[in-house]
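S.K.: Next up: the structures, one after another.
No value in this document is a laboratory result; all are computed from the given coordinates. Small disclaimer: the values here were computed from a predicted structure and weren't measured. Cβ atoms are built from the backbone, for glycine too; each structure is taken alone.
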Structure I
Amino acid sequence: MSAYRVAQVAAAGGSFEIVEREVPRPGPGQVRLAVEACGICHSDTFFVQAALPGVRFPLVPGHEIAGRIDEIGEATPGDWQVGDRVVVGWFGGSCHACPPCRRGDFIVCENLKVPGWAYDGGFGEVVIAPADALARIPDAVPSADAGPMACAGVTTFNGLRRSSARPGDLVAVLGIGGLGHLGVQYAAAMGFETVALARGADKADFARQLGAHHYIDTTADTPVGDALQALGGAKAVLATAANSQAITATVDGLSPRGELIVIGADTEPLGISPNQLLMQGKVVRGHPSGTAQDVQETIAFSALHGIRPMIETMPLDRADEAYRKMLSGAARFRMVLTTG
């Protein structure tokens, strides 16, 4: 193969177009991936709209990349082999030199290499990625499912397993969309008494199909905090909904020492007063994605428990259509581009 196709945006806010490029060679410490699938994450809009510093055009986004290694650069660490099935997620490599990296906290690297930001992402047939970004895919997991697990999956999985909640504790998941539908499945599989919070009574049956033991309609007359307290109070709330008002409403539903874990991105401030936190020692924290090892553990747990993202696939040459469908909310929970 002398040339490969990518779906790129030529300027901020533009449409995706398919162009051909010359196939690159991996450098030291890098591998070249033959991409099989790449999820479309809502955070890709930050890059397409140039809402983050340092975004360069033409832009090839995509940080939910699944494929196979087809070339390995010199001095590449690890026991990687050509043909290995791997994913690359939001964690696309770290600098290994900044203070967080020197402490071993690679996911908050000050120079994090997010695909589609630091280098061309997975909206194409080929990606060059650092070896420390790679996570293995079990044979039982298709590439189209594995891609979203490298971002949406690891974020919800890590958010829950690193919380203070323990099996048997009441845990609530706010939102059952692209992130939350995975969060509910993980919470139930981890042994939590799982509460799904979403807008509308019509989502109750779906929440229970995902494994939720309880459902709370956030548009009902009873305040969300009161509804959670009626169940005993939540040891943890995983806030996947990108809505600051909805996130704020859950704080009064936390138990003493309860924890609000924020993973839904919103630019509006949270309306939380110090008095809501002080007397009962409640905690509010943000939670980023996860390292390549975290991604690998997420996918392994998912394979063990039969947890899968709900996806809709489209071929690469329909990237613009797939991206617009994600933006409109008309898609299934995760849109995924495929190259096969």
Structure II
Amino acid sequence: MSTAVRQPPAAGGTAERKPATLGQALRRAMRDAMADDPDVHIFGEDVGTLGGVFRVTDGLAAEFGPERCADTPLAEAGILGTAVGMAMYGLRPVVEMQFDAFALPGFEQLVSHVSRMRNRTRGRMPMPLTVRVPYGGGIGGVEHHSDSSEAYYMATPGLHVVTPATVADAYGLLRAAIASDDPVVFLEPKRLYWAKADWDPEAPEAVPGIGEAVVRRTGTSATLITYGPSVPVCLEAAEAARAEGWDLEVIDLRSLVPFDEATVTASVRRTGRAVVVHESPGFAGPGGEIAARVTERCFHYLEAPVLRVAGFDIPYPPPMLERHHLPGVDRILDAVARLQWESGWTSRQDTGRGGGAR
């Protein structure tokens, strides 16, 4: 599958960096893409007049008109089918699936047409389509509003799967997704829509492209491999681990497909230990594939088995129980303690946490 990307134009300006949310960065990415390229069209349920349920597309219909930022019926299969036709005719549609589990009625279009069209036509027909999917828990939503469905998309050859965890990545990765000639499923962590960082929308910082992971924190004791909504949790766990004498490295994958094997394996070979953290259920989840790849390529460097800290293998629980379901600092530290115990680096008694992870 080709990974050709039409690069967005270089940004300029001298405005000061000011606090901005991840949602605002996503909105600016779409706004700039629409201003730079008249072929970019945005549509989905409530994205026009309302500006989306999370207000990520707020103001785009007013600026660019209903022809380029349009509301649609509640019909995900129809939304994606329409986008396929638009992409075939040379447009660059950006569609929003209102919530993660709401996207599933359109999954057949993704599997049968979106992911296959470029290969089916032997490259003669690109599929420059971006599918925005708000996903993950942490907002007190009921079922169908808090799922983590990334494993479905990862298991579909022909799709890029991307998820940002920072304001800068939200802008940079979405611009790259819209510019790509391959279809991109762009997973937006709902709980991070309101996360803030200092950012200059007139001169956004350059970020690594699709397919490149980033080391968010360097360390020597073990590697935490994560992405999207679990990145801040892993960084918090790494800080808490200092009290235990552990120095944890944190890798933000940013891109699940393509997978940056080089960055991940280089880290694990340094630390000798790895924990994969994500909200998706553990069984047949992304962590299983990541753990297998790490084991195959780092076997002689590993001091202990690759462990996973994930959502439980159940339908998403009611809001009052989600804090128990989602990976948290204690569960991550329990896994790290088990790594240390099994590798003989320290004793179970000395860690004070090893028993909880068994």
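S.K.: From I, II, which structure was helix-only ellipticity at 222 nm (-39500 (n - 2.57) for each DSSP H run of 4 or more, over all residues; to 500) = -6000 calculated on? Walk me through the intermediate numbers first.
M.R.: Working: I: -6000; II: -9000.
Derived from the structure labelled I.
S.K.: Now for a separate question. Given a value of 23.8 for mean count of other Cβ atoms within 10 Å over residues 23-30, point me to the structure among I, II it was derived from.
M.R.: Going label by label, the one that fits is II.
S.K.: A value of 25.5 was computed for mean count of other Cβ atoms within 10 Å over residues 31-38; which of I, II is the source structure? Don't skip to the answer; put the middle values down first.
M.R.: Values: I: 25.5; II: 16.6.
It must be structure I, since only it matches.
S.K.: Where is mean count of other Cβ atoms within 10 Å over residues 63-70 largest, in which of I, II? Numbers along the way, then the final one.
M.R.: Working: I: 25.6; II: 15.4.
Once mean count of other Cβ atoms within 10 Å over residues 63-70 is worked out for each structure, I has the highest.
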